[in-house]
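Each value in this text was obtained by applying a stated rule to the coordinates, not by laboratory testing. Predicted model only: the values in this text are computed from it and were never measured. Cβ atoms are built from the backbone, for glycine too; each structure is taken alone.
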Structure I
Amino acid sequence: MSDTMSVQTLSPKNELKRIQQLLQQSKFVDAEQSAIALLRHKIDVEAQTQCWYLLAVCRRLQGQHETAIDAAQQLLKINTEHARAHQELGYNYRTLQKGKLASIHFYKATKLNPALLSAWQALLPIYQQADQQEALVLCTNQITHLSGLPKSLLSATDLLYEGNIVEADALCRRYLQENKHSLNGLMLLAEIAVSSKAISEAEFILETCIQLSPTNLEAHYQLFKIYSKLGKFAKALSLGDILVQQDSNNIFYRVAKATALVGVGGIQKAIDIYLQIVNDNKAESNVYLLLGHAYKTQGNIEQSVIAYQQAYKLERHCGDAYWSLANTKTYQFNAEEIQHMLAGTESSDVSLKDKVHLHFALGKAYEDEKQYAPSFLHYDLGNKLQSTTLTYSSDNHAQFVQSQISAFTPELVTKFAKVGHPDPSPIFIVGMPRAGSTLLEQILASHSEVDGTMELHEILGLASNLSKKQGSKPVYPHNIDSIPEPYFAQLGQKFIQDTQVYRQNGAYFIDKMPNNYMHIGLIKLILPNAKIVDARREPMACCFSGFKQLFGEGQEFSYSLSDLAQYYKNYVKLMDHWQHVFPNQILQVNHEDVVNDTETQIRRLLDFCDLPFELACIDFHKNKRAVKTPSAQQVRQPIYKTGLEQWTHFEPYLGDLADPFTA
């Protein structure tokens with residue numbers, strides 16, 4: 001059989017395997033010819049990606065560095081996040097004595113896949129020659145760490161960063177079967193769990209790591225990140241204190257403590273830490289981003305803008321900096337900034353994540369200029385790029401909604417109606433994102449008896465814990481009927497205790513997590529006297545506002561117009577069910593009514609919450625409290641009506657959104 005036989009007689013998978021074997025046998029010419037032949041055929045994107053990579057490797061091994069670079073660049077056109085393509089470019093540019101380009105691509109390779117030991121080793125002499133001490137320490141530590149890993153764990157780490165999560169998990173677990181107390185193995189398993197969105201499992205694994213090795217700072221740092229992701233900011237702050245006490249010069253630990261302080265409301269203390277890092281001349285773009293976020297939360301929009309601008313000055317195509325400026329909702333981009341953003345979206349050197357941010361920022365920039373066609377184009381491109389990183393299923397959401405309706409029947413609600421914790425202090429504001437919930441929170445938080453907090457994660461965490469599979473037993477929500485009655489009060493009391501850290505002296509406090517609408521049945525069973533407010537907005541305005549918003553995390557349905565429409569319809573379906581089983585216990589507040597008849601709706605809201613009227617609720621925009629949502633700047637202004645019909649400027653492009661509502 002000829003080494004370059006026609007691929008028509010082999011599947012692409014088998015042919016790629018054969019090309020790899022040719023490389024291993026040093027038959028580089030045959031491997032190159034076979035790869036070129038395979039690329040002439042119609043093969044899927046995954047096969048194209050592998051084939052271009054193998055072609056780049058075999059050309060480099062033949063000393064054909066210019067054509068090897070061409071092959072790697074073709075690969076990056078298919079997948080800009082391909083770590084090994086950047087590593088190949090690094091090898092070739094190094095041989096061609098183009099040191100700066102080599103260092104750029106070796107660095108990108110390690111950013112995308114921190115398990116690439118060869119790329120780290122290539123960076124080491126570059127950092128030594130440039131006398132970049134902090135980078136040198138990081139590089140040396142990573143080389144030491146990777147070199148010390150057992151081969152199977154190094155392979156599992158590599159698989160994880162290449163996106164092969166299932167294979168990485170299986171390989172890691174096989175290693176742990178024989179090495180049950182391996183810290184490296186457990187910490188890798190936690191990282192795999194995070195990639196699989198099994199955050200609670202990662203939390204348990206890392207807490208186990210700290211029990212096994214109480215002085216392991218990396219385990220503390222990784223657990224800190226998990227607590228932050230889960231919204232457990234008080235626990236995160238405790239870990240941040242430990243990390244800084246043990247290594248006060250570590251920038252990552254200082255930043256960690258500052259982000260935790262923001263989480264618990266210590267905004268000024270966090271700003272002081274960020275500014276100290278800036279004054280020490282150790283701030284990179286991410287520190288300026290975090291500083292900007294803290295200033296924005298505090299209401300200091302002028303300083304937040306300065307910080308965001310400094311971030312993109314340090315990193316020209318820092319998409320997050322441009323999007324953060326756009327996300328103030330009041331910033332106006334100038335022509336030079338728009339040109340920089342456009343250049344970034346077209347550059348092969350800019351990451352997919354940055355391009356997503358840049359497209360969303362450009363959407364806002366052109367919308368402000370009333371250029372609605374290019375505005376929608378960039379919003380659409382940003383959403384489509386973001387969608388490639390997600391695995392949202394509209395069908396799964398519809399099934400979840402139906403499971404809630406099936407589980408929380410009138411009979412079940414009656415059975416457990418009075419068994420929960422009687423505390424009346426929580427006020428839950430739920431609904432779709434971008435529906436006006438932040439405005440309602442700001443109004444209520446302006447009352448002397450109400451503490452505003454943030455989008456708390458406790459209810460979502462409880463639902464997640466109840467969803468854990470235990471043998472053949474049913475999981476949430478179908479296990480509600482089998483929970484012993486005393487547990488409901490215990491769960492309600494735990495919620496009150498866990499959220500105490502976010503409160504001040506008010507008799508009531510607000511949880512503004514919009515996704516809690518999915519768990520109103522659970523909320524009312526554990527906290528029967530809690531108030532529920534449904535922030536509702538006209539569907540086209542609400543959904544398109546969500547489409548224009550790049551969320552920090554979650555809300556994965558919002559990056560497709562058709563998914564948004566189906567999600568909104570299912571949300572309404574579930575809210576109708578909650579209104580049925582909890583009559584007169586949920587107040588629906590329409591955003592349009594608040595805008596058009598503000599005082600009437602505010603009085604109605606206060607009456608529902610058993611609160612006396614206070615003029616401060618009318619003057620909510622004068623409240624200086626910290627606000628963390630995208631609407632932070634908007635709720636510090638008087639109510640305006642211009643936002644009600646903004647979506648109509650884009651109506652010609654919104655058929656996929658409008659059709660499900662008119663069907």
Structure II
Amino acid sequence: MNVLLLDPQQKYAERLRDLSSVVEGANVISADEIRICPSDSANIDIIVAGYDRANPRTLDALLEWRSHPHTYLVPCWILADARSFEAVCQWPRLSVDRFDEQLDIPAFCSWLETVAEWQQNRMQLPGTNRFISHSPLELTTSLALRKASGKLSLFDEEGGEGAFLLRDGYLTGSTLKHLSGTEAFLEFLTWSKGSYLWEPLDTIEFTDQSSPIEFMFHEALKLFREANLLYHFVPDLNRSLTKTESESALDDGAVYYFAELKVLYNLIDGKATVRQVVEASPLSQLRTLCCLSKWFSLGDVAVVPEESPIPRRGLLIVDDSHLMCKALRDVFAKDPRFEVLGFAHDGLQALELIEQLKPDVLTLDMQMPRMDGLTALKHIMIRNPRPVVVVSAFTKETSLLTYQSFKYGAVDVLTKPSGGNPGSREHESRLIRDRVAQASCVRIEAAQYIRSGGRSKPAEKDGAFSPEARDRAEHASNGLAVILCGSGGFPSLLKMLFSIENTDRLPTLLGGIALSKKAVESMVPNMEKDSSMRMTELTPPGGILLPNSSYLFSCEDSFHLVRENDQTMARCDQDSAAEHRPFDRLLFSLGDGFGEHAMAVLLSGTGHDGIEGMEHVRRAGGKTYVLSPEACLEPDLPRRILQYGFAQEVKSASELASLLQNVGSENGK
């Protein structure tokens with residue numbers, strides 16, 4: 001009997017290993033030995049999981065096993081109180097699962113006897129039973145394997161009823177409360193209480209809507225995984241939800257439940273809690289949780305901030321236009337997060353007022369008399385480093401001024417409000433307020449400037465793909481470092497790259513940037529001029545990666561690494577139907593191809609893309625780092641990776657530059 005132990009804190013390992021002396025043939029396997037992967041694991045008979053709310057990755061791993069089509073019937077002993085555990089996840093329960101905060105070996109052995117009896121009888125199909133004794137998961141499996149025909153009547157403890165009609169393992173009709181069809185089936189799988197009545201019948205006829213239960217069941221397991229992502233965004237379902245300015249939530253009009261999707265979206269009004277939205281949804285609970293999780297990841301919805309005293313951020317507005325100063329004052333005046341301390345109308349006056357007023361954050365125009373914004377920015381970062389958000393009419397995404405603003409220390413760059421219709425003005429105002437509020441929380445490093453054309457590079461820039469260069473690539477042994485520059489990470493990327501002095505033993509750098517293709521295309525030549533290394537934009541279909549070089553690509557594309565004939569190549573992914581996860585795709589190929597010589601760095605970002613990939617690189621023996629969330633404009637993704645324990649925190653971008661040089665030296669020995 002193989003017992004899988006999911007216990008990252010190593011609280012129960014020693015106690016459970018005593019099991020082999022009590023139960024003949026018991027073999028305890030730790031998660032590290034099989035890399036927590038259901039499809040690649042040895043045959044697992046029992047899972048013991050040490051739940052720790054502070055480390056949600058254990059729960060994620062447990063859900064991977066329970067929702068995998070090969071392992072969903074593996075019984076689990078979960079070291080937690082059932083109520084607190086099920087409050088933070090949607091758990092597809094087996095009747096034999098055990099929840100207990102203690103691991104008592106005699107009680108565990110007694111449970112093993114119960115499991116053995118359950119395994120012998122679980123495929124039986126009693127005519128009537130309670131779900132606590134025969135769960136929806138087990139009941140559905142029995143019906144599918146038997147290719148059953150008949151009527152399944154369902155009853156919950158609150159008076160709700162439903163009925164499924166089956167023919168040869170196909171669901172031909174279903175109703176459950178207000179739901180029907182697939183949604184009724186999905187809702188049933190989330191039930192944990194109630195009872196059923198099974199009546200075998202040969203008179204059920206196939207319909208145009210008939211679907212095989214086995215197929216529907218496997219789709220439901222996948223939805224369980226997706227639904228539980230919601231708890232990463234909002235662990236407390238009693239928090240209120242609000243819509244954001246994003247308008248992508250209802251883009252997918254092709255789904256069969258689009259009408260219900262619109263109703264669900266309109267339930268989000270800033271007052272209703274997540275739990276209330278789920279209860280009022282016209283869709284199944286499982287589908288609703290999946291939709292909310294997707295909307296959170298896309299930034300379409302957000303949790304309403306709790307009303308708590310927040311320190312107001314002192315703001316200095318710097319702009320030569322008195323009219324624009326007034327407009328920006330009006331933008332920030334009603335926001336309790338800010339206190340407008342004053343106005344400066346040129347760079348020199350801004351430097352004086354910074355000394356006097358000590359603002360927490362500045363908005364800075366570029367075109368001003370006496371001292372322009374770019375010059376003022378350099379002085380600020382030397383004399384009084386603090387978060388600066390450039391707000392200018394000349395800082396389009398692809399402009400040289402935008403690049404220079406980031407280069408000299410700006411945390412963010414925004415375009416001035418356009419003064420359009422009232423709706424667009426309010427949208428622009430909210431965007432500016434939120435971006436400046438984010439910027440005000442970023443920890444600023446001391447300035448380090450690079451003068452254009454002042455740094456030497458390794459030779460053969462123009463012959464990067466010459467036979468000699470290719471030969472050098474074949475024999476390079478400095479490893480490869482992947483830099484993940486999520487949203488808000490571009491200033492840190494510049495700081496890190498420009499802090500690199502010694503490129504002799506530097507690993508090849510491959511960076512994905514959360515900017516448009518046009519922006520990356522315009523930025524890379526400027527970065528190449530200012531950097532001490534060769535820097536090239538990587539575009540489809542990809543190419544050979546050479547040592548002492550840096551390759552940057554827009555995350556609108558997705559690349560993976562291939563090693564052939566001692567050469568490393570980056571190839572663009574062509575599968576447009578696959579989910580677009582450029583960070584994870586790249587990181588998995590990095591771990592597989594480079595193992596202990598791999599290095600991955602995350603600078604900023606949101607969402608989930610990159611979490612699984614960082615774990616994969618770490619488990620492959622590579623080094624993984626994230627920039628401290630306090631130094632990131634978008635700290636959510638770095639914070640989540642640190643919470644899972646998949647990377648080491650590094651305080652500053654310049655420290656990351658040192659690590660890159662040290663790692664290259666180690667790999668080159």
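Determine which structure produced the value 32.4 for mean projected area of the Cα convex hull in nm², calculated from the coordinates; the candidates are I, II. Answer for the origin of the read-out: I. Ranked by Kirkwood radius over Cα pairs in Å, for residues 99-362 alone, structures I, II are led by II, which has the greatest value. For the read-out helix-only ellipticity at 222 nm (-39500 (n - 2.57) for each DSSP H run of 4 or more, over all residues; to 500), a value of -19500 was computed from one structure; give its label from I, II. That value comes from structure I. To test your reading of the models, identify which of I, II gives 3.0 for distance in nm of label points 7 Å out along Cα→Cβ at positions 427 and 611 when calculated. The value was obtained from structure II. Given a computed value of 25 for percent of Cα pairs over 17 Å apart, for residues 339-378 alone, which structure among I, II does it belong to? Of the structures listed, the value fits I.
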